[in-house]
Structure P
Amino acid sequence: MNHTALLGSSIENADLREANMTRSRLKRASLKGTKLDGCNLEQSHLVRCNLSGASFVNTNLKNAILTNAIIENTDFTGSVMDDVIGM
């Protein structure tokens with residue numbers, strides 16, 4: 001899933017654990033309740049996404065952009081968040 005573009009998509013309650021989504025573009029996507037534990041989302045854009053209830057445990061979000069993302073009840077435990085923009 002490297003370099004994936006998901007614009008306005010709904011991927012709710014999906015299991016995407018351990019996926020390589022480096023440099024992906026997720027704009028206006030709904031990832032409510034999705035499991036993204038252990039994913040590589042380095043340099044990805046999650047702009048205006050709904051991340052409510054999603055799990056990003058031990059996820060690499062280095063240099064990711066989360067501008068205007070909804071992050072209510074979202075779990076970022078153990079995630080690498082160096083230079084994240086928009087949180």
Structure Q
Amino acid sequence: MSDVLVLNSTYEPLNLTRLARAVRLVFAGKAEVIHDCGRIASPTLVIPLPSVIRMLYYIARARKRVPLTKKTCCCAISIAARIAEFGERRKR
């Protein structure tokens with residue numbers, strides 16, 4: 001079976017899940033199919049095979065905290081300097 005990309009209600013990627021779980025989420029009304037990769041048909045039912053689904057409610061995730069160290073401060077300063085330099089070049 002193939003994996004399915006699961007998006008939050010704000011279209012942020014959450015994770016990859018199996019096709020069977022994705023179909024269950026869609027049929028339970030917890031998710032909608034954004035992109036499908038085919039269909040399975042029976043005489044009474046047509047089931048889309050999703051490749052991307054979006055959850056219908058927001059799932060809060062913990063943000064990754066960056067430790068405050070000398071290395072991270074230097075990286076932040078160098079990134080800020082590059083952004084400022086790019087802005088000056090763009091104004092010219």
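Each value in this text was obtained by applying a stated rule to the coordinates, not by laboratory testing. Here the structure is a predicted model, which is why all the values come from computation and not from measurement. Cβ atoms are built from the backbone, for glycine too; each structure is taken alone.
In terms of FRET efficiency 1/(1 + (r/R0)^6) of positions 18 and 74 (r between Cβ atoms, R0 = 30 Å, to 0.05), the structure with the greatest value among P, Q is P. Of the structures labelled P, Q, which one yields -11000 when helix-only ellipticity at 222 nm (-39500 (n - 2.57) for each DSSP H run of 4 or more, over all residues; to 500) is computed from its coordinates? Attributed to the structure labelled Q. Could you figure out which one of P, Q the value 1.4 for distance in nm of label points 7 Å out along Cα→Cβ at positions 34 and 66 was computed from? Label of the originating structure: P. Looking at percent of Cα pairs over 22 Å apart for structures P, Q, the greatest value goes to Q.
One of P, Q was used to compute mean count of other Cβ atoms within 10 Å over residues 10-17, and the answer was 11.8. Which one was it? The partial results should precede the final answer.
Values: P: 14.5; Q: 11.8.
The read-out was computed on structure Q.
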